[in-house]
Structure 1
Amino acid sequence: MLTIRGLNQFYGQSHTLWDIELDVSEGECTCLMGRNGVGKTTLLNCIMGALPIASGEIRYRDMALHSLPMEQRARHGIGYVPQGRQIFPMLSVEENLQIGLPARPDRARKIPEFIYELFPVLKEMHQRRGGDLSGGQQQQLAVGRALVIDPKLLILDEPTEGIQPNIVAEIGDIIGKLNREMGMTVLLVEQKLPFVKKVADKFCILDRGRPVAKGQVDKLSKELIKEYLTV
């Protein structure tokens, strides 16, 4: 579904991503892993068009995604949950969810009911301001906002960062349901190994902007964990 070939990216004179090769197969959950600062979020920003690429290509369902403006990528069925959630604190939960509606291809103006079924707390608090929610509730809101467009590919950047364990478990269950029961393809950045092993099928480890290992999650060895993932 998503194919990246020979991707290079620079910040000024700094070469941040080197010849990235990545395949995200339809219906699978793929996890980008690596220590802080190795280029994981930068790669997601390139996929979403927030950062330009210097060379290479990003293809989504045989479409040259890298040639599309950032604002058009969601309209092709790509939902994005950024690091830090980036909800609008002064808007209500309902208003935060409504922001994604214009990107739906069917132009529907109603929040899909399945989002409230996945996250009942969002229905209970639909009139509460986003900034008044707990960190875990804000993360649920960020995921719900990405799902409003009914994406075929869901991209999440560290969805468990800074939230309580019970919400981490709930988000893991929801990602599993979206992926395995609803057939949604998932690409996520995550550092918590138990979470990765619970939700992901495949992994790709980055180190200093380069892919250094990839494969099935159940083949993630202790040697790789020690060399590239242990702080």
Structure 2
Amino acid sequence: MDGAPAVEMRYLSKDGEEGYPGNLSATVTYSLNDRNELRIDYRATTDKDTVLNLTNHSYFNLAGQGEGNILNHVMMINAARFTPVDAGLIPIGELRSVEGTPFDFRTPTAIGARIDGKDEQLVRGKGYDHNFVLDGQAGALALAAKVTEPKSGRILEVLTTEPGVQFYTGNFLDGTIHGKAGKAYNLRYGFCLETQHFPDSPNQPSFPSTALRPGAEYRTTTVYHFSAESAR
């Protein structure tokens, strides 16, 4: 990673583990650089046809540890479509336009501006817990989302080679989990931006394939870039 400090982790998922075929050899490399970027590179191979969709489930709160919820964070997601879900939060196979819906984050909007609306999808997810179909060509590292916290001025930009990003607003955090200095994670005290292929892709022929076959290599990259502007 251009001489950047890095750590590489490897795992062999043996044939049949959790019901998946094939001996899957997976590697993830985390690296840091002097541009305030955390880069995650995923690689994997298999000896039988299988499916694979790796992601990172970190929670973020740019206001700081224990500094309240994330509803005032301003979110931009580079996506004109999202994948609506059923009552079990499983995508129904549709690529729905965000136009005129609470899922339109193409223009930067406060996360909390519409989160408690009566939209059926928000009610089902108890907030945002949906995959967004990123604009642009999958496979090329491109900006997926940008988040700004107005009070601190902190900014997070997420770049990825993946076709989708799952936006989750901590709807099931309830204060029972504690972090640094014993601070509780209450409802919506963190958000996630999980770069990925679309959930339930093996069962949705219209979604990009998550199939991995012998002789092919699974390879994706995601970058979390941090910066700051003058606080308000």
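A short reminder: the numbers here are calculations on the coordinates, not readings from a lab. Values in this document were obtained by computation on a predicted structure and should not be read as measured data. Cβ atoms are built from the backbone, for glycine too; each structure is taken alone.
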When relative contact order in percent (Cα under 8 Å, 6 or more apart) is computed for each of 1, 2, the largest belongs to: 1
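For Rg/Rh (Cα atoms, Kirkwood Rh), for residues 110-149 alone, which of 1, 2 scores largest?
Working: 1: 0.92; 2: 1.07.
If we compare Rg/Rh (Cα atoms, Kirkwood Rh), for residues 110-149 alone over 1, 2, the biggest value is for 2.
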Consider the structures 1, 2: one of them gives -0.28, -0.36, -0.44, -0.88 for log10 I(q)/I(0) by the Debye sum over Cα atoms at q = 0.08, 0.09, 0.10, 0.14 Å⁻¹ as calculated from the coordinates. Say which. 1
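So if we calculate distance in nm of label points 7 Å out along Cα→Cβ at positions 102 and 134 for every structure here (1, 2), which label has the highest result?
Working: 1: 3.4; 2: 2.5.
Between 1, 2, the highest calculated value is found for 1.
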Out of 1, 2, which one gives -7000 for helix-only ellipticity at 222 nm (-39500 (n - 2.57) for each DSSP H run of 4 or more, over all residues; to 500) as computed from the coordinates? 1
